[in-house]
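Bear in mind these aren't lab numbers, they're just calculated from the coordinates by the rules spelled out. Since this is a predicted model, take the numbers as computed values, not measurements. Cβ atoms are built from the backbone, for glycine too; each structure is taken alone.
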Structure 1
Amino acid sequence: MQRTTRLLVCCVARVRWLKHCALFVVLLTCASAVASPKESTSLTDGAAAEGASTAVASQQPGALTTVVQPGPRPYYLVNDMDPGPLQRKLASCSGLPVRRSLLSIGHRGAPLKFPEHTRESYIAAARMGAGIIECDVTFTADQQLVCRHSQCDLHTTTNILSLPELAKKCSVPFKPARFDQQGNRIAAASARCCTSDITLAEFKTLRGKIDTANESAVSVAEYIDGTAASLRTDLYATNGTVVTHAESIALFKELGVKMMPELKAPAVPMPYANTYTQRKYAQHLLDEYKKAGVRPDDVWVQSFSFDDIRYWIEAEPAFARQAVLLDGRYRDKSFESSNPASWAPSMEALFSAGVRVLAPPIWMLVTLAPNGSIVPSVYANAASRAGLKLIAWTLERSGPLAGGGGWYYQTIADAINNDGDVMTLLDVLVKDVGVTGVFSDWPATVSYYANCMGIE
């Protein structure tokens, strides 16, 4: 009550000397603050023109303050869209407050610009309005859980090769590229460094970097400096703080976001060290949420392994209610997303087994209608009929879309010719396919759309 009174006194004082438009902004700001004491809103003039946005600060007690600001990219994408009702609708939201949405999932954080699975990447995702953030989970030599996309990607996602004492522990040491006398490369530079090659203490000495490598490198320095040839940037890669799984849980709680861990397939034979079985690994992941006091409905645990999902259904039914089966069947040459006869198990069989959430790559959920418009695929319609919820991956991972969008857009390439088409695709995924979440390497894009469409 005292806080509300102070705000009203402040507003009245300001009203005495502000005029007309400024008066309207002040009153709107004050009304928002009085109505929502846990949130403070700041309105930014010229949002559409400057690519800025209205920011909403989360002030939850005991939480790390995160100001939701989508930045300029959503506005760039909206401005690049083909003219029409959707473009006009999205453009009309340029001055609205942007709030966190569960539709927006930070894929490894915000790795379009930040080193993936680092503290900095996770905080950036929350600041862009991601309501859920992903930690891919794997384990170290001493069987401690850490956040990495793959058990054996340290040579491209961290600075391990520049640390001699740790580099010599890598499964495959660095090998420089080789060239013939004409200067043609005959062997790419390579290395293989795994979390299971080092202990947790050693892992914590690493620094995350953008996931790239220079395959023409003849030195370690050249190999780890591969960002220039990619779509990424090193602008935010100076301090990539790597995190354990437990640290990610604590950070996500502090940020006020929900959690989507993925149990990564081990790159070493299991049981590891003769005792660490796949089931112990799967249980270890959930035990860390239970130890941290995280409610099961705040966690969407994922795996590409149907066996992992079935284990959780059997052993941890509370967490399994929204366990996510990542659909990797596209790797099977006999699988055709447009042919239900090639799906084993079927959508109905998955539901009967207890699966409730299915997450395929984006291209499996959409196709083109005869008139060239983007529509739900046979796969998407079958999943919905079977009662399965759908999550799509991954937006903002393909770079400029003028050439058709690449792998993630392969079923709709003929309809993709500008960067703004990502918003058209997103609209189909949400309104027609009915996805409940969308992974993105730059969560602001989904957050902006969700807020414009009123999706919490």
Structure 2
Amino acid sequence: MNNSTKQNKQNSNLDKIVSLCKRRGFIFQSSEIYGGLGSIWDYGPLGSQLKRNIKESWWKKMVLERKDVVGIDSSILMNTNIWKASGHLENFTDPLVECQECNQRWREDQLNNKSCPDCAGNLSESRLFNLMFKTHIGPVENSSTPIYLRPETAQGIFVNFNNVISTTRKKLPFGIAQIGKAFRNEITTGNFIFRTREFEMMEMEYFVYPDEDETWHKYWINECLEWYKSIGVNSKKLKVRQHDAKEMAHYSKATSDIEYKFPWGWGEITGIANRTDFDLKSHSNASGENLSIFDDKTNKHLTPFVIEPSTGIDRTIMTLLFDSYTEEESINAKGKSETRVFLNFTPEIAPVKIAVLPLSRNESLLPLSNKVHDLLLKSKIIDGSIDFDDSQSIGRRYRRQDEIGTPICVTVDFESLNDGSVTIRDRNTMLQNRVKIDNLELSILKQLNNNTQ
């Protein structure tokens, strides 16, 4: 396969995902009716639920199921001195070059040659470009007191270190986690939601004894890998790549990325960094506050090292969309071959867990269909979004639910009115089985659990 053919296939795969996301309500171009805004996206009804499910899964794994991690929700806007102390004002930069012909701007370290990728024009000399968005607080813009939108959530954790210690009485090792928005004025964006200027992060700062940092670094690399596997990502498309010295951040002793094999190549979806004691000591020196912890073993205060697992929610969604997207040839009711598309989401992650489908819009089916829908909505043993769909033919509705990744469809037909039973259809196998409505919740729960394993 030559380079042109390979590029066309990559673009085709991406186009299919983008089209599905727009058509089914996962992701929309932000400000679309005004022409959009570069690399800014809105999550629709299905996309917002998918995002919520991912965040809840991560929070359950990293916080709720552990005894040594607590949560926090820090502000997006913070004192500018924080970014000075953390090194972001000086070091959070990318090398920028500009085409002297078309004036397009590029990151120099992402170019394969020294000419413009768009028009082959000559490029300017490289200069450092700070990625933080700048704004102002108050009614008067004063250039001497700028405020920045945070480029990461980590600093909100570090500056609250003493507050968390005093209120939770945690001892080493322990972690502080949070989920929140971050902003980076990226020079070059692209590949849909993979690289954007506004995004959401799931981060943890795990504080450890300095002589145990390497052990905990390896531990959190493995924990992050296991979480991706638990939400259904194909382990054969995941790998760990260690940073070399040239690409490590100014605060890092060692960093490893978990990468996923996208159609265009391997791309980072999680970074696990050993930040040492850089941040706590930097803020201690700049603020005058002692950000250390008393160690019962030595009866002394020490500044712990920090291991930081940092995961991008948008990139995780991108990973799940590509990893779960499946096309297969099937025979329709008319005996003709057609391509069936489905998203192979796990039940935990699927934005719609169950869809109730009346066989038709016949009025006689409506009362029982609503009864079944209400039964599942109010279930004490089944959680998640339960859809009700009676638009178009049953075949088209099955295909629609397949395409959004719904694991189970429950069909109410005319026979249901006589025998009190409904049909359960599995998304992946398309196999159907008949169950009594009285046993429906337990039957669905069993099938969902089987699909999770």
Structure 3
Amino acid sequence: MFILKCFLKKRYFKVKRYLLGKIIEFIKNWHLLNGGEGVLLALSGGPDSVFMTEMFSDLSRIFNLRFECVHINHGIRGEEAQRDEEFVREYCLKKGYNLVVRRISGIKEGESGVEERARKKRYDILEKVRKERKLDLIATAHTLDDCIETVLFNLIRGAGISGISGIPPRYGNIIRPILSIERDEIERYLGERRIAYVIDSTNMDTRYTRNYIRKILPLFANINPDFKKHIFQTAIILRGAAQWSKRQVNIIKSKEIHHSEFAHVYNVGGIDLPDLVFVQLLKLYIPSPSYNEVSQFLQLIKKGSGKIVLRNIEVSIGNNELAFSFKRYMLNRVFTSVEDIEENKEFNYTVSIKEGKARGNMECQIDESFFPFVMRTRKEGDRISGKKLKDRFIDLKIPYWKRNMWPVFEKNGKIFFVPGIFKDEKKDGNLKLEVKKYARGRFSIFD
């Protein structure tokens, strides 16, 4: 019996050193802790969160941390939720840990999207408690298995590179210190030490997609016993690629040449980047794009000119300008006198009328008898000098997004002035109709 106890004690410390060593290595590799922080531990009472809390008793000494626990009662499992809360209270009381308990209301089990709504409320509460307790970080007990399940879940749904890179080790002030530990290792560790925990019965409900994935996950071991480690390593590589692509997107964003409620425009001239980066840019405007939407967008980028419409957003490219236009700039203003038009501001240009002779293609000669006339944006079928206005835009290589904002002046249904493009003026007029920038350094449609 004595020999058995010695063996078990030796194994006890060996296993603990091994798991603690893995956690410390992971923390250092991902810079999760610097030392001296205050950490709020999300403690549900399940095996993963209990294991994380047990490990923090050692991590707090190694990294000179102070930590407190928080338990969130979602109130959607009735007596079982109350049981979990009472277990956590007793556990923290026995260990001497500070505990904060919060409850969520307004969520009912079985409702559509209940998991996502509960998750959002949970993280909102965690952040609120962190601030109240004046702590630096929030630690959640996501494991390697959680990461694998997330990868497969998102892959099946058709997610992009960020989705199939799994759960990030750190997101803002949220850290996942036991993300490299498998669930089997945790349950074995707790079982050998007879450390109690509670089980959430909804984790067994395969109506939830994630739980179904969890149920079939062991079957992958028949193909490769180390499949979890390989998927996890691939997820880490993909996360690095996703982070790199986001940095490249920031480079594209730094080349923004126009930003308004109507459109965002980027200069992509000389930018040679993989499709991955442009897909990340697309996601800023089209959340969770479908395969068809991504394909259309990438074909447009490769072509280098043209336009497509995705979810009511016009995406166009031309002259190395990539534009996302959100809504049509609609203009239809009637001017009946000089007073109506004086220093009239539109979009990023001014319209004014002064005495004198028109010079250049941004001014047009008129007289007092010419009123009234209309200033509007282009319409289908507009013609100037017998030629379609659309064709003139094309000839002058004016990008799609600019065409929709270009002012057109019309009298009695006939276009007499398109600044920078066309004018059919009264030569004997004593007034000049002038269009000019007032952008003050912002990009203007008139270059």
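Just a few scattered comments:
- Cα extents along the principal axes in Å derived as 117, 46, 42 - corresponding label from 1, 2, 3: 3
- Among 1, 2, 3, which structure scores highest (criterion: distance in nm of label points 7 Å out along Cα→Cβ at positions 100 and 372): 2
- Each of 1, 2, 3 could give mean count of other Cβ atoms within 10 Å over residues 308-315, but the derived value 18.9 comes from 1.
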